[in-house]
Structure I
Amino acid sequence: MVMRIDRLSGQFGLLTLLLAGLLTPASALGQEAVVPLQFSFSDPGARSMGFGGAFVALADDATAAFSNPAGLTQLLRPEISIEGRRWSYSSPFTEHGRVENLPSGFGIDNTVGLQTATSEDDLSGLSFLSLVYPKENWSLAFFRHEYAKFEFLSETQGLFYGGSTCCQSRYSDQRSETEMDILSYGLSAAYRINDRFDVGLGVVYYDVSFFSDAEIFLWDEDTIPSVFAPNSYLPERSVFTERIDFDDADWALTAGFLWRLSERFNVGGVYRQAPKTDVAVTLTAGQTVDFGVPPGEVFQQESAVLELPRLYGLGFAYKSVDGSLTVSFQWDRVEYSNIVDSLNIDDRAIDDVNELHLGAEYVFLGSTPIIAIRFGTWLERDHQMRATSDDPLARALLPRGDDEIHYAAGVGVAMQQFQIDLAVDFADRTDTVSLSAIYNF
């Protein structure tokens with residue numbers, strides 16, 4: 001919805017409201033929804049997090065069931081692993097400002113350029129649970145993993161465009177809410193081909209739950225002052241609601257290898273297949289526009305199949321002669337473009353990214369119990385959904401994101417049958433704390 005307002009030259013404060021007809025369904029549906037969905041897929045375990053995620057060439061505990069199943073052959077006794085995580089998200093979104101040209105100076109139209117705000121959300125939960133049973137040259141593992149957990153809230157109002165001395169225009173305002181939870185349940189097996197080479201395969205059941213509501217509103221009243229005033233998001237001023245919803249499940253495969261080049265050098269790799277899920281998009285009528293159905297009823301519905309990102313990982317690890325120092329590097333290729341490609345969206349894009357992970361661990365072998373400290377870092381490339389059309393509103397709401405560097409640290413305490421690890425991962429948009437425990441018997 002666009003309401004055009006002309007300021008007459010020489011008559012300060014005198015505005016003429018030009019309505020080229022009331023809001024029509026076509027103009028209302030031109031409004032974009034704000035869903036700056038950006039999430040990462042990290043390997044489980046506090047030890048892996050302390051390494052900055054550079055774990056595929058190590059894979060030497062029960063979390064290998066997901067991160068690289070080939071590493072399960074390194075375990076000599078049955079092992080149970082459990083992990084809890086806390087995520088703190090600061091997700092940026094476009095809040096208000098000028099989509100183009102200079103502000104008029106009336107009311108809230110007083111900002112040069114676009115201004116952003118952040119959605120702050122804290123989440124926690126049981127992120128990993130596994131049981132590993134090794135037997136001679138093979139191992140078997142069952143696991144449950146919280147693959148992704150994300151929430152997002154936003155309010156975007158006061159996006160203006162038009163000349164600074166004439167024809168000020170304001171886009172409709174909107175509120176959005178997004179929640180996502182991806183759980184995986186899997187069975188992994190590993191086999192030792194020889195003393196130097198192991199292979200692994202996992203069958204994973206993904207349970208995907210996602211919804212995103214974006215509700216479009218007109219400003220509070222059909223008056224000139226209200227056009228330049230904050231929006232109260234009154235129910236009677238709603239235009240329509242767009243809901244993207246999927247609650248589905250799919251099976252996928254994970255395959256990995258671990259190659260011991262020598263006593264001190266390992267190479268590991270993993271491939272993670274992308275699960276698919278059915279998506280439903282519905283538009284529900286609000287109270288300000290006649291879409292041919294009563295308010296609250298669906299007037300348009302579409303469906304599609306969405307494919308989550310595929311992942312390829314390759315790592316290299318070094319251990320010192322005495323085993324006290326371990327350094328690990330990992331390259332991950334994450335194909336986020338699967339999301340928009342599978343939906344056949346031609347005016348938005350998400351880039352495939354190359355993530356680089358580096359970590360180190362020092363173990364105080366002479367201590368009782370044994371204590372280890374870890375440090376890591378990794379580069380998370382921008383994979384925010386962005387607009388690729390020439391529409392200035394779409395580009396304002398869905399801009400390109402930024403790369404960011406994560407810094408991680410951790411500590412572990414190991415006894416004869418029990419190990420506990422704590423790790424933190426800090427970045428501009430996401431802070432994560434992990435506490436995990438391993439018991440072998």
Structure II
Amino acid sequence: MATTSPASARYLELDGLRGFAVMGILAMNIVTFAMPEMAYISPEIFGGAEPGDLAAWLAAFVLFDGKMRGLFSLLFGASMMLTIARTEQSGADPAKVHYSRMGWLAVFGLAHFYFVWWGDILFLYAVSGAIAFLFRDKEPRNLIILAVLIYIAYFLFMAAGMGSIYLLEAMARAPGAGEQAILDFQDVMDSFGADPASIAREIALYQGSWPSIVAAKFENDLFTPLLTLINNIGETLALMLIGMAGCKSGFLLGEAKTATYRKWAIWGIGLGGASFLAIGLYLMGTGFDLLDAVNAALAWTIPGRLLMTIGYAAALILLIRRFAASAFVLRVAAAGRAAFTNYLGTSIMMTTIFYGYGLGLFGEIGRWELYLFVVGGWLTMLAWSKPWLDRYRFGPLEWLWRSLARGEKQPMRRSGAAV
């Protein structure tokens with residue numbers, strides 16, 4: 001639903017999708033804001049295995065895990081195409097503007113990682129976006145083919161890497177296994193940081209001061225943004241390319257037929273959701289065997305994640321179309337237009353609540369109770385975004401990013417907006 005020319009339009013469907021995505025990302029990130037990292041993978045490691053905690057884990061795993069980040073990646077690719085079109089319409093050099101945007105996004109991402117929260121995705125997006133730009137002139141069909149090939153290669157790479165650990169396990173547990181084989185397997189398992197001593201150190205760190213947390217990142221996680229990039233660029237780049245195709249074809253702009261969206265919603269969510277549910281129930285049945293849980297998080301869920309991401313995009317577009325004039329959808333869309341501010345603002349808010357330099361609640365709140373904080377975060381996004389954008393052209397950090405990328409202060413206040 002656009003009201004102006006394609007290059008300068010605001011698409012309610014795109015903004016609404018982005019709003020739902022940034023809200024959904026909080027529903028997954030909340031665990032790693034408030035608990036040790038491995039709690040994300042297994043409630044048996046941390047977070048409680050009571051019925052309420054297990055239900056919260058399973059619901060988050062099936063409904064949100066990876067899908068909201070996937071939506072964000074699709075939308076990043078789609079928005080990139082619109083930004084290129086607007087830049088060309090203005091007479092500016094799209095390559096210069098794009099790479100300036102990606103450069104500053106990388107700076108924001110690294111600052112976010114080292115000084116706020118370790119789960120940053122902005123640096124990954126900046127590098128992936130820089131590569132995706134090279135394919136901007138390809139037809140939607142060719143973008144989809146390339147994306148699928150990259151996604152398959154990524155899946156095989158991750159599956160092979162995770163499968164090699166099962167091989168190590170078999171060698172270490174074979175009759176007459178050598179000492180080196182046993183040590184190699186144990187080193188890999190220890191690297192996950194799931195043992196009680198590692199969990200205790202992580203809790204102590206994040207219940208400490210801000211300088212100590214930052215110092216630990218520079219000492220122990222200096223190259224983590226690069227490792228995150230290596231491990232995730234295949235999926236992220238593939239989804240961005242699909243998003244670019246979705247923009248060019250009109251699918252992500254709400255321009256496809258209702259039957260098309262309905263088909264993708266039913267099959268994508270149905271098949272993908274069934275695979276996630278099966279994996280989740282299997283993990284619960286095995287008592288969250290550590291190696292199985294890590295494989296599920298990093299490899300087994302990759303095919304279902306793509307299906308559900310596209311299925312969610314289709315279902316949410318139908319929802320946005322149906323309730324386009326409702327106050328709720330308009331507020332969600334506003335949250336999406338300020339998604340950059342909401343994403344980074346959520347990190348600042350939640351780390352202040354849970355880390356030691358704030359309220360110090362890290363490791364103190366049960367898993368299902370964390371979703372009360374999620375609701376609070378959602379209400380905050382919905383409360384501030386629309387009133388702000390009724391007065392200003394951009395969210396605060398969107399304005400800063402745009403001004404830095406273009407090398408000049410951008411106009412902020414809307415014409416005729418009240419002071």
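Quick look at the values:
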{"item": "Which entry (I, II) yields the derived value 31 for relative contact order in percent (Cα under 8 Å, 6 or more apart)", "result": "II"}
{"item": "Answer label among I, II for the case where P(r) over Cα pairs in 10 Å bins from 0, in percent, for residues 167-390 alone, calculated from the coordinates, equals 7, 20, 25, 19, 13, 9, 6, 1", "result": "I"}
{"item": "Ranking I, II by mean count of other Cβ atoms within 10 Å over residues 71-78, the structure that comes out highest", "result": "II"}
{"item": "Origin of the value 12.9, where mean count of other Cβ atoms within 10 Å over residues 87-94 was derived from one of I, II", "result": "II"}
{"item": "Label whose coordinates, when FRET efficiency 1/(1 + (r/R0)^6) of positions 215 and 311 (r between Cβ atoms, R0 = 41 Å, to 0.05) is calculated, return 0.45 (choices I, II)", "result": "II"}
{"item": "Source structure (of I, II) for helix-only ellipticity at 222 nm (-39500 (n - 2.57) for each DSSP H run of 4 or more, over all residues; to 500), computed value -1500", "result": "I"}
{"item": "Structure responsible for 51, 22, 17, with semi-axes √(5λ) of the Cα gyration tensor in Å calculated and labels I, II on offer", "result": "I"}
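Values in this text are rule-based calculations from the coordinates and carry no lab data. All of these numbers come straight from a predicted model, not from anything done at the bench. Cβ atoms are built from the backbone, for glycine too; each structure is taken alone.
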